[in-house]
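Since every read-out is calculated from the coordinates, none of them should be taken as a lab result. Quantities reported herein were computed from a predicted structural model and do not represent experimental measurements. Cβ atoms are built from the backbone, for glycine too; each structure is taken alone.
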Structure 1
Amino acid sequence: MKVSSTDKLLYLLNLLIDDDYTKAQIIEKFSENGVNIQRSLITNYIERFHKCGIDIKSKVNEKREKVYYYEKKETDLFFTKEEMQAISDAKKILISQKNYDRIRKTMRLFYKLSRYIKDEDDKLKFIDFGYYSTINWNLLRRLEWHCKNKDVVSLDYILPTGGNKIITMRADSIKTSTWSNRIHLHGLLCDRKYFMHLPIDRIYMVKEVIKEKESFSDIQNNLIYKVSKKIYEKSFVDDKEQIIETNKDVVTIKRPIDDEFYIIQRLLSFCPMIYDISNERIKMLLKEKLELVKALYSNEIDR
């Protein structure tokens, strides 16, 4: 399994904050997660921790093996104003990458280190990851498991307008939105047989796991639409879209229906030079959005 140097650093520091480890044990822990790490690289990482002011110590255990550990100091961790700004900048870069699993691991590490920060203002700033600090990570881990098994689950969902609604969905995947940092559960709504994504922060709980009883073979997984060739060629490249037919003025596009919000925004960017949308739900959502824009524009004119 190929992972970045940053992920390896974070994982190693997470290990050493919790317990003492020999290099052989560290290699074994990495291997359990499908990651290879060389002994020389562990030494290199520990030296990098020292340069950052993270005190990783070593000692010899009863078996005369050298073990490494994070020294839990009695003194406080203290950051200068410049260091706090550097930490804030680093978190912004991390968040902009929209890799929620890496952010989750980093947050876990920061929460551990925050035990040694006694200044409450610094501690709050240190562990603040904005939107990601509001995520119920235990719920997210459970949803990841259901996605892996393709379970049909009954969700207690908090509506944007207030109140709750029970939604039954086949859990397929967890993704970060293309347009924001928000994490979504993607899956198939069982009652209407179309794909939908739900913001994780609006899912209150998994009420029930339901045995799948119906076939989803008739679900329309792809959207096909036609758009002006001239307009399409000027748009940004979308790797998920495939041109399946082209003529002098019009191209026919095929793409998976995986993120309705993104798809609607994409289609809006082509209006009014878009034709023959194959999916009735996408067509309905686009029409609703256009009517809303028209109403807002009319209100502005009337003022």
Structure 2
Amino acid sequence: MGILEDYVKKWARIVKRHPGSLLSWFDDVGGIKFGDSYIVVKVDGFSASRALYPWCSYRDFGFRALSSAISDIVSKGCKPYIYAISIGVKPNHVDFLEDILKGVEEAVNLYGGYVENMDTNAGEDDWVDVFVIGICETSPVPRTSKPLNKLVILRRIGLSSIGYIEYSEGREPLYKEVKEFTCRPKISLGIADAISRHRMCIEGSIDISDTFVETILNLSEVSGTGTYIHENPSNILHPLAVEYAKEKGLDLERMVLIANEEYTPILVVKPEYEYNLHQIFRALDMEPITIGITLTRRDITWFGKPIPKISWNYITGEIK
């Protein structure tokens, strides 16, 4: 992916952007002020050959595609409003089209908003491309941080790690909760409401869409800050992920680092508001955890030990 990423970064420096852009090119979404309101835009794409676990259905595929895009919108403190959907299938998979559409419909019914445009096509893979316009009551939260900010994750992660490992080893997960999460991740719109209401407390945010490591690295790259993770991995991981790792003899820290497509934000919080935000999100039945602190130097460590670069390769469909 390195060549592709380098090309896109080079192109991004010359492409024409809106003069009132509020967010950087490589943020989770784009955003502008429109009159007295704020709007954000997000485009996301999924191919079944890379994004559909064999234990999930094509109906799940349509639902999950919207959840992914909406998670980025929500991490900015905004809510989805208008959707445009493009669906493609292999010529011999036309029967799956209705299932994908039903999954999309179920997601829209859950999250709200309106589908205003749709396109269908055929090709060498099955895919769903999602375009979302979101609305915000306050300025969308940028992907940024300052030294001594606190990094707060809103729930425990790691169900995705179980799903990926089981898939890589040719098995289907035994845990029902893992199957449900990997097939139909659900996004809480209450996160957007809370971020919007307490916007002054939050410096930045970034959604865990790729691996946990990539998420932290991306935040560091944009802001020029480093990260010192100081929370034990057993406290960051979902209890099932801890149990699974112990049964398989796996390293708990690595289970955190390879967590991917968790669809939850890491909030960059001003230190004086950390406790209050914890209380606010607990009231929403979430489990906020302060996992680390941002630093002036750009190195990223866990208890002072450098963390390895672990990334999702979308060409091979593997975490390396």
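Things worth noting here:
- Entry that produces -10500 once helix-only ellipticity at 222 nm (-39500 (n - 2.57) for each DSSP H run of 4 or more, over all residues; to 500) is calculated, selected from 1, 2: 2
- Parent structure of the calculated result 28, 25, 19, given that semi-axes √(5λ) of the Cα gyration tensor in Å is the read-out and 1, 2 the choices: 2
- Answer label among 1, 2 for the case where distance in nm of label points 7 Å out along Cα→Cβ at positions 59 and 163, calculated from the coordinates, equals 6.1: 1
- Origin of the derived value 3.5 (distance in nm of label points 7 Å out along Cα→Cβ at positions 51 and 259; candidates 1, 2): 1
- With relative contact order in percent (Cα under 8 Å, 6 or more apart) computed over the structures 1, 2, the top value is the one for 2, the highest of the group.
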